[in-house]
Structure 1
Amino acid sequence: MTDKKKVIVAMSGGVDSSVTAALLLEQGYDVTGVTMQIWDADRSETGDEHVGCCSLTAVEDARSVANKLGIPFYVMNFRRIFEEKVIDYFTCEYLRGRTPNPCIACNRHVKFEALLDKALSLGARYIATGHYARLGFSKEYGRYTVRRPADRKKDQTYVLYGLTQRQIAHTLMPLGDYTKEQVRKMAADYGLRVADKAESQEICFVLDDNYRNFLSEKTKDIKPGPFLNMQGEIIGAHKGIPFYTIGQRRGLGIAAGERIYVVKIDPEKNAITLGPEEAILGYGLTAEDINLVLYEKLEGPMEVEAQIRYNGRPAPATVEPLPGGRLAVRFHQPLRSITPGQAVVFYRGDCLVGGATITTAN
């Protein structure tokens, strides 16, 4: 039987998830804290530094906060699904010449699928996270919605576009109405030792912040190949296509007399095309693996603001459904480095419309 006030909070040991637990407890919820063990804890420490969301330090910080708040706390093992849905995906996408977004994959398959299913099986009504976003039900749209938070600098709606209606209905994100500064102050007021804790790194399983080292350890399928110019002529050698991304300028090792960028990655030929800045500008893209939040489906062309990277600025665009479950996006002004494998996410005002995975730029 489901308890309408029972919530399982995903606690990473950071200030955001800690304050999430404290706020919900204050609001009368029956709160249980859970840290998801998604990666080998022995590989999540570098000296005395906390570098991962499931490191031993992170677990102890989360446990300390739970003890302070007087709530139950558990560590749950999600390592198998994380390996399959995030690590394997991360590696395979780079080998395909694409640039993955592991945070989106983790949210989609681990936090808001595996953890939610576990929570519901334990009789909870909700899971909660420390994301900066506003969730709710809209009478206007007749659907559960995701809206941008009060603190635009911390907006995390880009990585939440994969949420389904069921998942939003069973998820709480109480930080959406607060700024990061307010959250840190609340943590201090609650007496939580994580109030001044630094932000965790972006890719939790890449210890030294060098994904190339991680890929080199993970796979033996990385081989050097040719750098080509825009005419298809060989102008140098690259170290392996997973080590490069569209728009990259630094670390190419090519003396061209002008600034050159990665324009195209061809995994079949194991070749990388380099070119001038204007060659990385694009007016449009096609995308697949679509998930819509604000609407059940796209009936036709729609004017939106589209965002093609996590920290990117949304740009006016037209999105249009294509046969085969794909869609086309046409920007009003050209954008730099439209990157296959990354997400394109759509907004109308503060509302998240949905998103998809970029397949080609044009």
Structure 2
Amino acid sequence: MSLAPETFFAHTYFEARDKFLGAAAAVGAHVETNVLPHAKGPDGREIAMDCAVLGPQDASAALVVISGTHGPEGYCGSGVQVGLLETGLAQDWAQKLRIVLIHAHNPYGFSWDSRFNEDNIDLNRNYLKSFEPPLPANPNYDLLARWAAPAARDEASLQEAQGKLLAFAGEHGFPALQAALTGGQYNHPKGVYYGGIAPSWSNQTIYKILNSYCVGLKQVVTIDMHTGLGPFGVGEIITEAAPSSDHYQRQAAIWGDEIRSTKDGSSVSADLSGTMDAALVRALNPAWSACVAIEFGTVDTMSVFLATQAACWLHCYGDPSGPEACQIQAHSRAAFYPETDEWKNMVWTRSLDVIARAAAYLT
């Protein structure tokens, strides 16, 4: 078996799933499969959120690695999960820890190369503490909604939309535009970065997995794998926690000053509503928990947004199996997953560093 990092990664969701399940079976991991009940993948194939668990029954601590929250970002996380299994690192850590690898948090988006799920929901905006009204407001998105996700994709409509967005950035600055577009919105179901009005299937399934394997333990670290922001191949450790918070201090105990918070402007990400890491801390309470994301840069920010915008249009207004679908899906995959050996090796090296430090801390 080759241990070259580039071999851990796949070209399609189905290949990634096969690699993950094969690697998990090879080391004797317990595997739980949760089939998405109300949507299918390409060619009508079954798609699922799978989970591989290793470690002693009496473990007091767990290390959780999650892939595929944002569809094609799953290629990155899946490759890392497969690498942890194939290199034997997961088994080594499982001598003392419970290792929980959650594969394809968003199986619909992963299989169709779309950031959003089967209901056009951005899962990392779907973990609100409560869905009782009023939901978080985003007045700048409301102002830009028509151009953030135009219903038509003719050249004139796209040029008008881009012009309006750039005009907003010219007046208010690009950070304000990024916050408006990506921070999360709950009023426009066919818009980008929509957080939903109720917990998604993926949201409910993550909680079910945590209840089965993590709730009741003394210490839990979760690492959610992301791509699309920042310099090419650079992995930023992102938290939604403010530097003054207890959660931030727990994260800093593991990763020191490498933590970047969305609350103080130090992160490549805007501050977001409904993030999963904040929700997992609540779900794992009273355990000592540290929940972060790793964000790997791919291409420029505008290219990522335009690919996201196009994939959203395809899901909401187009035909995912139609003639325009192949190019849109390919652009979406490329925006979140540069299929080069250089990028894959950078992702593996940085991920191993970040995850190994968490494992060392927990043991």
Structure 3
Amino acid sequence: MSHAIEPKPGILQIAPYQGGASHVDGVRDVIKLSSNENPAGPPQSARSMFKKAEHLLNRYPSTDHASLRAAIGEVHDLDPERIICGAGSDELIHMLCTAYTGPGTEVIYTEHGFAMYRLSALASGATPVEVPEHERKVDVDRILDAVNFRTRLVFIANPANPTGTMLGSNEIGRLAAELPENVLLVLDGAYAEYVDGYDGGAKLATKRENVVMTRTFSKIYALGGLRVGWAYGPSHVIEVLNRVRGPFNLGTLQLVAAEAAVKDREFVEKSRAENARLRTWLAKALAEIGVMSDTSTANFVLARFDSEEEASACEAHLRGDGILVRKVGGYKLPHCLRITVGDEPSCRRVVHSIAAFKGQDV
């Protein structure tokens, strides 16, 4: 049925985003390994500040996020004036598309790239352009081949979701250098904290006028329920994004909890080390029962099965055991399951269940 009132082109191509499942009917002891959440939960410092700020609920929050930006700048040695905060990195991705794209322009993302790149491009009226990857890894040359006079944004997650693979800094630098001056490279660093010594692209975004880095508090900081993210880049980009940002896009409780979390470096170091330990164990244990994966640099493992049918059957088996993982057919990986690195009992339980599915003992 047609209507006289129609949305702009692209909107009706958007299927609502589906998050990771969180419950199984009839099962109480459910292990959720479908959304890449930190099993440790938020740092105590963030919990405490959240509770202390309850008395401010009747007051409007800061519009400039100055205190949080200063804390981020101090921790990461970045200029706070070149930092902007948003409701998760999702909002920042959407703001970039709103500010820099529209009908007649193109947004490049890669074959297995995060779904929000395409959805935000469509919402802005731009044309999303998918570029093939090579064995589940971003291919710089293929991206450059896809660039034309309509290209405005190039989105790359590094480390990537849902593959867990990562491009080296030399390749990222080459891409930034070879892109036309009017094309903005967006480096999505949602999982950057899980890579020891990696700055998420901050140095590149400091030096170049065509690179922006986005980050989130939803992953290693375990504040997914509060929705806080930030971006860092050239002053001219941050100034533009602040023109499209809502004045009260973050609430007081979000701001104070995120500020406490970013200052809690001991929590981050501990979470990174524990994730690396269990990620290595999980990948090795899965390989020993015939389930392979690429070397992951994030907080999940992308388990590969022999077929889509086997992956679906295994997911159903895990669900029956009260274990939720993520099917990634929508990312053109129908033969894979993305498994979050949980705590040690969760990792052992998922391996035991997959081994039982495959008729093996562990």
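FYI, it's all coordinate maths here, none of it is from the lab. Just so it is clear, the model here is predicted, and its values are computed rather than measured. Cβ atoms are built from the backbone, for glycine too; each structure is taken alone.
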request  = Using mean count of other Cβ atoms within 10 Å over residues 97-104 as the calculated read-out, with 21.0 as its value, let me know the right label among 1, 2, 3.
outcome  = 1
ask   = If we compute relative contact order in percent (Cα under 8 Å, 6 or more apart) for structures 1, 2, 3, which one ends up with the highest value?
value = 3
ask   = Once distance in nm of label points 7 Å out along Cα→Cβ at positions 177 and 337 is calculated for every structure in 1, 2, 3, which label goes with the largest value?
value = 3
key: At a computed 2.5 (distance in nm of label points 7 Å out along Cα→Cβ at positions 9 and 305), which of 1, 2, 3   = 2
request  = Give the label, chosen from 1, 2, 3, of the structure having the highest value of mean count of other Cβ atoms within 10 Å over residues 161-168.
outcome  = 3
